[in-house]
1. By the measure distance in nm of label points 7 Å out along Cα→Cβ at positions 295 and 431, tell me the structure among P, Q, R with the highest figure.
2. Of the structures labelled P, Q, R, which one yields 171 when volume of the Cα convex hull per residue in Å³ is computed from its coordinates?
3. When distance in nm of label points 7 Å out along Cα→Cβ at positions 335 and 351 is calculated for each of the structures P, Q, R, which structure yields the highest value?
Structure P
Amino acid sequence: MAETFDLIVLGAGSGGLAASFRAARYGARVALLDPGPLGGTCVNVGCVPKKALWFAAQLAQAQSLAEAYGFAGVHGPLDWEHFRLRRLGYIDGIKQRYETRLAEAGVQLLREAGRFVATDTIATSSGAELRAPQIVIATGARPQRLDIPGFELGLVSDDMFSLRELPRRIAVVGAGYIAVEFAGLLRALGSEVCLHVRERLLRSFDEEQVAALEQQMREQGIRVMCPSRIRAARRVDDAIVLEDETHGDTGPYDAVLWALGRVPNTERLDLDAADVQLDAKGYVLTDTWQNTNVPGIAALGDVTGRLALTPVAVAAGRRLADRWFGGQADARLDYDGVPSVVFSEPPLAGVGQTEAQAREQYGEQVQIHRSRFTPMQWALAGHHGKSFMKLVCVGDEQRVVGIHILGPGADEMLQGFAVALKMGLHKRDLDATVAIHPSSAEELVLM
């Protein structure tokens, strides 16, 4: 006989954990299934370990700045193994805290996979059956792999955190967050980096800002090959050579990172048994309330193909639990105005519409305000790189519909401005705000 719950959650990543915790707070009896480590992609092979590497890259760059300022004897390479163990210790702490919190909340954690056998019933990999009137699919996604000769010679993003040493020469194939972030941080840590881009970098970000970032990447010594279409990889002695349709053979490289996007983890869920619909790429189809086509079954996070950001999955999970168990009938995530950051070198941050999106919707009503400047920290060191800030405004009232920042501190700077944009920010509100001086953020209120 099946064990009954109020809620079954498939996947213990950020979204699944958030939904489980919130539902349990309302008194729901929750079963959470995942055969993998707690925290999913973000904690184990995504945001957290990548941000740790980015911090290390920032410190490497700070050494160069310190030398230019006049400090002596501060330059040295990263002890990769020491850093790797320290990073793993930090991640282990996160997972242990999750496990403790789940036990305290009364969530039943099952370290196994689940699959549908009916719209309200999940079979576990051990053969048990669980039943609940509400089921959440939050199984995430994994790196995409290509069916080309030699693909197995390279790495996907998950593999990067298992490396025992920094590659001296590496090719990064891709154009999204993962490709740009790894290209920048690996270059800062000392690798020779070649970035192979099929069309353009970071297509969801403002094109003018991305062009400025690409220029800085090239100035840092990253070789950007665009357009590029890799058709094969092959081993040559102890190195890897890529066969590029446009550029011919490139390399040799000590490592290749395939950063080609992600695919949803849906094929082992037996969704046909519950008649849950997928799109052509295998993502679970949902409406703006996270509902699938089957009443009582919802999906959230990367498995849905919506904004693949940890805070989005967390917010969606919490709103869903608020609606199902907290009596908040109107609770749902608003997908408009979600801020995001690429932890590139330097970071690129944006919220709201790009200039192109705004012009498509509003035409000649769009007004653009720009500021380019060398940050004081760089200028003192004799560096001439530019931060670039951009406001996208609409109409005579100059309502701000987009804020875009490229430069040091952009990652921490944007959050407060995202709140303001969400509340209906106008250019006059920025004009009326007294600047913090000297800072980079003041440029946003001085344009």
Structure Q
Amino acid sequence: MANFIQKSIKRVAVIGGGPGGIAAARALRDEGSFDTITIFERNNHTGGTWYYSPETNPPPPFPSTDALQVDTTLQMKQLYSPIYANLHTNLPHPVMCFQDVPFPNETPYFPSHVNVMNYLDQLAKTENLLPWIRFSTLVENAVFENDVWKISVNNNGKTYTEEFDAVVVATGHYAVPYVPDFLGLDKLARTDKVQLLHSRDYRRPEDFKGKTILVIGGGSSAIDITRETSAVATKVYQCIRTETELSRQAVERYPPNVHIVALVKSFHNSDSSFSVVLQDNSKLTDVDVVVFGTGYLYSFPFLPFQKDNLIKTGQKVHHLNQYLFYRNNPTLCFLGLPIRVVPLPLMQRQSIVMARYWSGKIPMYPFSEEKNDTDNRLEFIMGVAKEFDYDERLGAWAEGWVEPDREGWRSDHPLTGRLTEQWKDLRKNALSLRREYLGY
């Protein structure tokens, strides 16, 4: 039996004015069923994660394993994104754009963060979304009482509360670093023998000239940091837990001063010495800087009910249907939570589903039973095959098809239809294309 929304939704709050907030606003506007669309953005600009600043955030604690204990983002006056100066996308722009808004023709095939920021900024201006955005407005609390959401915000010291029928969370998940609890790390963090840095706060390779660096991690940021710093550092060690095609290709092209080493076992430090003990029992005794490219924790500190409900430690978000709707109250929706995906077109499809469900046009996707409730990040990591399946599930759902078997669904709609073979081929071959265009 189809399960449609049971209440009238006319006023929608969107938390976050980055790519997810823009995707949400466009879909809600296009649906034409909502009287009020208000976007709360804590910073004074659009772009979210794509807005580069040379400034960095206060360092996280080392280790940093429980979002409920370590997230201080509500107390920060300014939250800087993890974008670094030389960052280029891992995806060609025909793949990564909103599918009805291509990048300008002159855009490099693999854009820099400047190109992406300009694209998002121009889109918000061209489509007249800026009047809906309240800049420098931090959402401090969002609670559901008496069948409405009460959103309490702080705008440069002025606090007030407004009521909404539904809430979109589009705050991203690149603000609260995850740093594993290696033996001896907490003790080391209390000394100044070695610089400890999470990849969130890396900006430029020049800061590491003549240093010996240990990079922990094998994802995109860790690989970029290893490659960039190797041009100026004396030596770079890197340890990679899980080899991927991305890391394998990167390692093949590293210069001679990069050394792949075993995983870290512990940090040892005494009054006179410091060493990193690896799992093969070898030791590194010359490290000046340790960079943790170890990912991030999910956290929504403005949702007071997140503790032990949505969030256990922050490795994933619990009790969601299709990574989107809060099962206990589907007037709360999250955008862009899956990892290793193409974020803009995925959030575009998610937003269309959200808007059509809240307008009463399509039903909720049938809940699958939550078989286990482990706090396992792997459940939110997709990769190409899982992403393709999820994208098409969203597209079919947006068109009212909620049967798990999509064999009879044949839509070729550019936003919600089946993915084109051209798009899928570009997505699958992005690594080799990037190497061809950028040389790495």
Structure R
Amino acid sequence: MANSGKALLVNPWITDFAAHDLWARPLGLLVLGSMLRRAGWKTEYIDCLQRDPTDEGENAVPPTFGRFGTGKYRKEPMPAPEAVAGLERRYWRYGIPEELLEKKLARHRDASLVLVTCTMTYWYPGLRETIRTIRKVLPGSKVWLGGNYARLCREHAERHGGADRVFSGSMKEALEALGIELPDPFEDTRILDVAEAMEVVDEPRHAPLLLGIGCPQRCSYCASSVLWPGFRRVAPERAFRQLRVMNEKRGIRDFAFYDDALLFDANERIVPFLELVIRQGLDVRFHTPNGLFIRQLDGRLCSLMKEAGFETIRLGLETTGPSPVGVGGGKARMEDFERACRNLFSAGFTRKQVGAYLLYGLPGQSPEQVAGAISTVAGFGVRPYLAEYSPIPGTVLFSRLPEKLQEALQREPLLQNNSCVPLWNESFDQQTMRQLKELARRHRALLDG
């Protein structure tokens, strides 16, 4: 492969039962593109998940545009793959129409290389359809695949993804394959620049931020430590400069922290970052789609978060009672949760702004425990949000599943979808899951008044 040229970055379609744009960006792909530009490559970007109100089409459901840059993707129905056809839910392809993707691709016939990512392992049918379309329009271009699917399910990705080459290691592996002698910015955060990565995104409604990569915790259900071993800090001054560029030069107001451990080491990272934001008076809004560590939320930090412009708070509570056997994540105890809620509300946050994630579908967990946790959380004035357990290869909890179940999940990543819990966990059938989701919705509605 030549060490310079034109590379096309493609964020593929999603295929799933449900998908929502909660400040989602393919950050790894965009950062890789920025490193290529530093090395002299020209890069362009196609986002198959771009939300455009004009992209409707027959049988398609148009996108929606909600608060703070979020919304629903355009979607069109498609037959569910055989492995998940037993679920009583409609299956969709999310993203722009195929005809529009073909038109976008046709503008880049001079691209020698197409770089594609895939975030969720069970989204690979959408990835495969995207690559099929790429090959139809750009038959002479090489297609390389990276992302979480490639890293967690490499063998499956090599057999079924459709790419010419699959990268399951660090970004440095791909850079070296292109003859680029630059460090991996996710390893050496001194060269990580999210603002530079976002340069190829047209008219962004929101952008990501990072103050750290990886997580010092080792929660048994979480893949963070599998994907990002160790923990690397991003200097708060560096993160602030990137925020300022995106806010003042691109006009972006809504920012989502992609950190898995945003509040860890708070006095060295998030506190000085927020003090810079407050001192400079930036007009921004911050959102935390990943669950926050709860015990770090003291009165001073909550006040800084409020003054700096935090709008969406999600707490990583997991459960309100004893953790199911082997599931301990250690993110929070109930006394920590009670104190954090008190501090957040004292700082001026409202009930609409504060929510807590509750895991359900875990091995050894009962629906009654989940229902009790929903009511407990709502009793503190906090909005309960259910997060279905997804069995992820490489995690501690995955290794504790029955051997035959592990083999089935690795053989068919579609079964790793959190919507597929009823197919392998008898305690959480589809009706029970619907009832729990409805219970959580009712409690949120009551809190909204």
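1. P
2. Numbers: P: 171; Q: 150; R: 139.
So the calculation was done on P.
3. Details: P: 2.0; Q: 0.4; R: 2.8.
Largest calculated value belongs to R.
Values quoted throughout were computed directly from the atomic coordinates according to the rules given, and no laboratory measurement underlies them. The model shown is predicted, which means the values in this text are computed figures rather than measured ones. Cβ atoms are built from the backbone, for glycine too; each structure is taken alone.
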